[in-house]
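Each in structure tokens, the structures are laid out below.
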Structure 1
Amino acid sequence: MSGRIPESSIEPQVLVLMGVSGCGKTTVGALLASRYGWDFEEGDGLHPQSNVDKMHAGHPLNDEDRWPWLEKVAAWIEGQLDAGKNGIITCSALKRSYRDILNRRSSGVVFIYLAGNSETIAARLAVRHGHFMPPSLLASQFEALEEPASDEPFIRIDIGPQPQKIVQEIIDGLDLNDRT
């Protein structure tokens, strides 16, 4: 784990589960949200239909495709914080410029970077069914990925362990044991 973690555990927090497709964002995010009763949003559900269609056809998104989606994700995050509520949302957040949009307020947001190598993630994608992003786009996601820098609010979690262990690593890394 690394990165700068917000010091206050009293203020509401939104955790952004980030990483390339297939790293486990939805599984881990849903488990974590269930454990704490926090609101959970699947960021892929906020994509405009044109993005879904483009990915489904095997074409990677570019920055212009992503901006409207990132604005929707940012609006969800800000809505949670404005309401004084904790939350968890999934979003690939591959580039620093994307994370800057999601963390405009500079407080209340922590990125949970679910990190894994291309071989592990490719194996996961090969057995995943029902998702609009085909495994053939994985390389484009790794090409776009800019790992979080030390001045960003994040923790890095290896995706090798089982999801329940990953959840516990997040809880320990953010000292969430006493949060409700």
Structure 2
Amino acid sequence: MRKVVVTDYNPMWPAMFEAEAAKIKEIFGDELIAIHHIGSTSVPEMKAKPIIDIMPLVRDINAVDKFNDKMIELGYEPMGEFGLPGRRYFRKGGDNRTHHVHIYQFDNKAEVERHLAFRDYLREHKDAAERYGKLKEELAKRFPDDIEAYMDGKDQFVKELEQKALKWYGEKLERN
């Protein structure tokens, strides 16, 4: 059974991302356009589930499926779109999950911006990151054996934060 665990920030998370990103770059080669560290482990000093979220951007999302065998060799379980059209999702580590890979086509602006805006907003708004980290920690203590209840418990907070982040990100892009 998968336990819900939230820990203090681990300064090794960026290096863990870089190490895995290098392996993914090797697999996808010229199909890969960019690769981003996203999710809570990408926000310095924020409490998080110790799972590295990685977002590769590729030229053609449909070409990703031909790399499934190579991702399996790397320890990943291919999950297809897994509820999000236009995405390819892979997870690693079974019940002791270590990595999630969310692959999008480079021009899937809505999904790519959603992830980058959320990450960058939390990086620049320490108060929001602290509130989100505390909420996750409280939910993990309340629902250590129920990932669904944990996810439901943070859903409203995440939706509200995402809207603020997208507005802020859009304004930031306009200024630059």
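Throughout, read-outs are computed from the coordinates displayed, never taken from laboratory work. Everything numeric here is computed off the predicted structure, so don't read it as measured data. Cβ atoms are built from the backbone, for glycine too; each structure is taken alone.
Comparing distance in nm of label points 7 Å out along Cα→Cβ at positions 80 and 168 across structures 1, 2, which is largest?
Greatest value across 1, 2: structure 2.
Please compute relative contact order in percent (Cα under 8 Å, 6 or more apart) for structures 1, 2 and give me the label with the greatest value.
1
If you don't mind, there's one more thing I want to ask. Kindly point out which one of 1, 2 the value -16000 was derived from, the read-out being helix-only ellipticity at 222 nm (-39500 (n - 2.57) for each DSSP H run of 4 or more, over all residues; to 500).
2
Out of 1, 2, which has the highest value for distance in nm of label points 7 Å out along Cα→Cβ at positions 120 and 144?
2
Still on this structure, I have one more. Figure out for me which of the structures 1, 2 the number 16.8 belongs to, where Kirkwood radius over Cα pairs in Å was derived from the coordinates.
2
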